[in-house]
Structure P
Amino acid sequence: MTAFLSVVIPTLNRRDTLAYGLPALARQTWPASACEILLCDSGSTDGTGELVDELRIPNLRLLAGENRGRAAARNRGIREAQGDIVVFTDADILADADWLAEHARAHGAANRIAAVGCEVQVDSLEEYQGAVEDPRRRRRLHPDRRRRLSWLFFLTGNASVRRDDLTGAGLFDESFTGYGHEDLELGYRLEKIGLAIRYRPGAVNYHWHRQTFEARLEKMRLAGRSTVRFYQKHRDPWIKLRLGVNPLSRFLHGRLPETGRLVAACRRRHATSALCREIALQHAYLCGVRAALTRGEADW
């Protein structure tokens, strides 16, 4: 019996990329009669609704609502889903033609797992086309031989879980309203209820999201804040360590003021030096951590 899949996509003002991403989902080798696409729109004002009408994809449903964050948008999709398996992706991602079929096969081969596919980073449509035509040009996060992942890699740009397991874990935590970690925190809870997180390298999609370095710095600051929320919820020291908050990083950060010369120099040289880029990004992340801490938790 063919499983029925529900694809859940949160979106806010991403018509430009959805114009390519939604048609890619309509061209899947997995039968359209065995899947639905739930576009969970958090109040877009860029004509996303009109785009859905123009595309006329039969198995696409628009779930429009107010902006309560990505976790809330995904939860609405899960609650509305009719499928046995929920497959997550994002509004700036283009799926390979076999993407859904690979996720379906992952769950058909094993019980009670979460599957994470191969997300390839691309900066342009030209790079996307080149990566589709030549797999050697793909910027992959994991080697194909890797099979099991930790919650640290439960990234919902390319992941799938049975709907009953999502419900059993408690869905996404909607208190994560800023950028970052609502997916990792759910992955953490999925592991706690006994799910293995399996890597499915054949489930390929392409993340098309070029952004300025300043935007990346701001995301890192927000991710730092989310790390504190994640830790405060579970009080597991491994959360801090695996997310890069340790005594050494805190010590070094404390000696690098945000307005200091070294940090400023690293930001200026981010385009030409990988080391400078990483220092600037990690410094922004730890600034976010510090900003989220209460006075009594300064040494956590």
Structure Q
Amino acid sequence: MSARSPRRGRPSVSVVVPFSGRPDEAMRLRAALERLELGEGDELIVADNTARGRALEVLDEAATTVHADREASSYHARNTGAAIATGEWILFMDGDCEPDAGLLDAYFSEPAPDRCAVLAGEIAGDDEAAGFLARYSRSRNLVSQRDGLHARSGHTAATGNLMVRREAFEAVDGFAEGIRSGGDIDLCLRLHATGWSLEYRPAAVVVHPHRPSFRSLLAANARYGAGARWLDERHGDITTRWPLIPGIQGSIRDAAGRTIAGEREEAAFRLVDAAGLIAHSVGYRAPNRAGRL
């Protein structure tokens, strides 16, 4: 169990984590949760989004577990976990993230304003990860809340590391369900539309693993594309889309120039950019429906 200490004047927090992995991944999640320094009133909740409830036994004493089995969706799982949360704030964190021990205190190193509903912690790439795709991901700040695409609007952030005031979360009925991507942006936009604000907390850090394969990277881009179309249909034309053909041509031209200059890895990165653009464009034309367990 995570060690408990006084909250040092900060609000109580319910940590809600969706899980859809293997038993060995549940063990890694347990170790990550046990690393967190909790205060009185804090709680750990894991919403198991697998058909057989794989995390339930592994996480028996480390967290409160609830089975979210209506659909294969992290947003359904987060809503299921949030439904039993009692904290003043809910920290949504991805199941494969590694949090700093002092994550919860770091979020409230300064008080949240009364009309602030969302605190966005930083999501850092794994600096120790080796390999081409890890270096590519770090070069593009793919997971960062501060430097990634989410930060450009100023009022949206990702659920990999997101603290939400429970009162506000419940007022807008939580996450949209039945979808596989875009629910975090949609939640932030709905909160913003009702007068709530977002602030960044760069000292509240979790480490997110990089995509393990080229195939998984492209699959993620395609999923984000499906989410982008859903967001555009729901909120107007809000997502950043790059023209496909000019984008591919520009990437190939840049790759050729980098190759001539002897910058071979950056040349390869630009070709990955082109492949990602194609995957995102294909995904944009695909449905954003959540699957069945």
Structure R
Amino acid sequence: MTKHTTTQSRAFDLPKPPSEFFIGRDKLISQLDDAIVRGASAPVAKQATAIVLSDIEGCLNLDPRTYDHAVLSKLREVNEQATWTNALPFITLCTGRQAPFVDAFSAFLSVRLPVIFEGGCGLFFPTEPPGARHQWHPLISDANAERYRQLEVVVSRVATDAEAKASLGKGRLLTYHPSSSDSVDDLVTKFTRALAEEHIDAVVTRSANAVDISVAGITKGTAVSWLLDTIHERGGPALTADQVVGLGDAPNDVAFLEVVGTSVAPANAEPGIATKVDRQSIYTDAKAVAETVIAAISDNLAAP
């Protein structure tokens, strides 16, 4: 029988969150509890903030292995009780993540609105039956497939040369993690240079640990108006971007943070993001989202 050493077993342990992960946590949960009760029972004619639109990585988690389940459970309660006519905003997602991850995370948060996924390449519909849960952006529809194929050929060649690793399960957003010899910024430069040499227009941006490449015209920012139009087309109210609060923590979030009515960064956002948003929270990860939801409920209650 093989004996597992203590060192080996630690590879399967969850990381211990830093101390700031716990700062203000219990107080925020209590405040959100109170806000949910007040907001759910208060009819409003028009919501000042109808949607809280959040990135996942770094905003609804601290990192891919560190989730605050207590806070996330309270955010789920917001979604379960939100309507277009009470003071609770709906919470939905704006992420580079792929459909299977978004499916699971949406279920946990009881997300009912469409979700922007793969960096704006698609909308995901959590309440639809299997087979009808996603729609690709018109710029990468069958009629525009050749543009995507040209982009994919060049990106694949650069990734092979750079020994970059593809993010598994992506349908349209081309996402690569750098090799040990490159940084994320190095990989951004390689993709950007090669695409320019081939005269291919594309959007190249990055998260904390990967590079995202999409067809020109597709960003998390351009997807916001697509999201709002789709909500209206499917029976929801006619909303404006001013009624959306967005949360992001990395450069690939800037495109949507620039178009929403109010933009927020969590305390753990990458350096430089704070200068691009209206407000930086004193809280990290999901606590920043909880704080934002509390503020949105207060704004909705105060609206004429």
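The numbers here are math on the coordinates, done by the rules we state, and not lab data. Keep in mind that this is a model prediction, so the values were computed, not measured. Cβ atoms are built from the backbone, for glycine too; each structure is taken alone.
Okay, here's what the table says:
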read-out: Structures P, Q, R, by mean projected area of the Cα convex hull in nm²: label with the highest value; value: R
read-out: Comparison of P, Q, R - label where FRET efficiency 1/(1 + (r/R0)^6) of positions 92 and 244 (r between Cβ atoms, R0 = 30 Å, to 0.05) is highest; value: R
